[in-house]
Structure P
Amino acid sequence: MLATLYSLFPLASRSRLAGILIMTAMALVAAELLGLPVAPGWAGASYWCAAALLWPGLARRNRVQALLLLLVGAGCLVLSRRLGAEVNIERIVAGNSGLLSMLVAVSFLGLVSRPGGEDETGWPRGQRAVASTLGAVHLFGSVINLSSVFIIGDRLSRAGSVSREQAIVLIRGFTAAAFWSPFFAAMAVALSVAPQAKLASLWLVSMPLALSGLALTWWQLSRQHDGEEGGEQAAASEFTGYPLHLSGLLLPGLLAVAVLLLHQLWPALSILAVITLLAPLLSLLILMATRRSPLAGLGQLVNGRLPQMGNELALFLAAGVLAYGLDSLLSSWGGRLPLSGFGAAEASLTYLAIVLLSLLGIHPIICIALAGSVLAPLAPDHTLLALVFLSSWAVGTSTGPLSGINLAFQGRYGIDSFRIMRWNLSYLGMMSVLVVLAIWVLAASLGVNQ
């Protein structure tokens, strides 16, 4: 039946309608955040309809994963209903509407922030090139997310591929932004589970972790020589990189400061809500200030970027059903973990478990949804919990062979994702040591019981 229905509407029409529905859903969530009387179910219904329209075009792996999440979540809801729990249909429909709206809002930033078209003849080489490329992909990635990797990667590629060292720099430089960027999917997921996290306190440890990841990558690649690791490695002096200019620092810095200021002025709004409101507004203002048409920008999103969010829609909506199902089942069952609190030791074990599952091919959002539901009875400190989630995302996605970034790299540049995992295992080990240390430092500064 669905196949017949899809055949009646051409792909272009379905994509455009999905883009309109996604934009409408984000606008409804923004209106609700501003205090207008909008039922959350309407935005959720729009997202579900958009996901259904885009379903045929999703990667098979993502469809299987989304269906499994839906089945497990639905099974948990059925069991909890039999145990006497009330099942809220509106909550199922609304799901992760707030999280998705933040991701849609962030997509506006792609209209005003893109790496420039520098002349390739002036591009840096050697150790300086490693540093500039790391900085460029990290800063642009912190704002416009995955598209920055392929904009820069395509300019670095030769014969449709990139070198081992360029792949490592692009992947690690990008995923390190998950430690701190308020415009990253990782932050949206973390704050949806830990909404009371204090961003300023979190940044005191997460930003040094991001810098450590970049510095570690630079150090590892700078000491390379030809012919090591089975002949795959190239000397650092042969590395051709992407230039980073001072102007590239402006927008990421401006956005981060604006988020903190608005949150201080409007403390009732969560960081996730602040970003949902701020990113589109600031992007449209910049478009007008540079004499570009905001309506043309909106049309570009509706017809371009938003219909490409099908994989994210399916995964996050299904994860929302799973999280609700697990939460409902655990509440009605009355089971508790054999723990009395959530301190540094428990946080470290949670981080290590999520990273291990990432290596086994399980997306961090699934692990975070599960951990959030299981740990909720312990009333964990949200700032500490957010650090665990952000760190596991930053380290796990750079190494996991089935993570979105590594699979996308495999599809675009023909580099096997399991080779990428092998290249990044030493990074995972050393960064995990630093992450565990950071967890203990943050727990001590927060006064969390050990």
Structure Q
Amino acid sequence: MSYSAIHAATPTPETPDPQLLISGGRRLSGEVQVSGAKNSALVLMAACLLTRDTVRLRNVPPLTDITGMGEMLTSLGGRVSRDGDSLDLDGSGIHSATAPYELVNSLRASFFCIGPLLARMGMAKVPLPGGCQIGTRPVIEHVKGLKALGAQVTIEHGVVTAVVPGRGHRLTGSRIHLDCPSVGATETLMMAAVLADGETVIDNAAQEPEVIDLAGLLLAMGARVRGAGTPTITIVGVDRLHGADYAVIPDRIEAGTLLLAAAITRSQLRVTPVIPEHLGAVLTKLEEAGCTLEPDGIGLTIKADVIQAVDLRTQPFPGFPTDLQAPFMSLLATARGTSVITENIFENRLQHVAELQRMGAAIRMQSNTAFIEGVGRLSGAPVQGTDLRASAAMVLAGLAAEGITTVRGLEFLDRGYAGLEDKLNAVGASIQRVVSAADAPRTSLQASLAA
């Protein structure tokens, strides 16, 4: 299948304003499948720039973000084709080290290309990234690390230009200390260092599973990397990397969202595949809230009845992930007692509070902390997803709400969840995607959803 055919496999809205109409109050049951990890697949695609050989990535989800990264690689001269859930990425024709503004502006993960482009071609020009507007995510750690590896880096007119001076255009290994354990900076510097001359040590590195997954692919391509998943990662540069066949890990954030879907509907559901170690903090909070969790090797069965209030604070891995803060807040809006959620990662990641309040949630804000007093029921209402995870939180709230919930902002949802409504419908939910509310009269729509 050619790369253009990826679009056919990707959930693409027919108009600028698609909506989900959710008839709430239904219990879920059965088994639901977790797709490959979006955040991992995107950086693994960027890593394919490091070799002229073909890399096959398996278990790649059909998402608009994946399409965007494919377009980025194609714009640089690469070739990308999809066969089922596999992508073949051929970097033999890479001829440009300049990333197009419109692609980087719409997909933050495309900024990852700066590391492998610099390592392979000796220079890179990449605009400052865009993506979900959930707060400032500066690239200063990336820039500082690339400079430590010997690059000359300038930022002018919104474009980061990095050049390796001298003959050979090869970076030089160095010791780099990150002031904060940034996942993006850790991954960027890992990719830059694998072709550098000598040894690179990254201190205070991010420990997320996606970092470990990147190390797994780099090792499969012939890199020398150790310590991924710990605060200190050591990379010894090699002359070249080769192709590989590599499977993306399951998406821990999607898995957590599906577990929360069972919890908010007070259901029993098997979610698979799940790697419990990737969700340790989330599983602990679900158990504290009253859920029963039964792992079975490749999957996890959750049973939920009475949900109790819990407190949580978002932190870098292995702490509670910021990407599940909004979905977990939807659950706690229906819990017994008062919960406290503190968002420590992104300053603008509490925009979903107003939308949950629209549905009857009792939430009080104080700076970056939300105080959630659980209510007996939520009420269906028109709501807007303001970013990727806020959109998922609206879907979860709609599953538990009385009546019909209309969720807009699906351009965000489709960036990170492959066919979420189809997966939930298969286990008992009632969700319909429509072009607009004018598709059908309200009364007939309610009747069809209630049937």
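Coordinate-derived values only; no laboratory data. From a predicted model like this one, the values you see are computed outputs, not experimental measurements. Cβ atoms are built from the backbone, for glycine too; each structure is taken alone.
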Structure (P, Q) behind the derived value 24 of relative contact order in percent (Cα under 8 Å, 6 or more apart): P
Which entry (P, Q) yields the derived value 61, 37, 27 for Cα extents along the principal axes in Å, for residues 221-396 alone: Q
Comparison of P, Q by FRET efficiency 1/(1 + (r/R0)^6) of positions 325 and 413 (r between Cβ atoms, R0 = 35 Å, to 0.05) - largest value held by: Q
Source structure (of P, Q) for FRET efficiency 1/(1 + (r/R0)^6) of positions 29 and 429 (r between Cβ atoms, R0 = 41 Å, to 0.05), computed value 1.00: Q
Identity of the structure behind 1.21 (criterion: Rg/Rh (Cα atoms, Kirkwood Rh), for residues 205-276 alone, calculated), options P, Q: P
Identity of the structure behind -9000 (criterion: helix-only ellipticity at 222 nm (-39500 (n - 2.57) for each DSSP H run of 4 or more, over all residues; to 500), calculated), options P, Q: Q
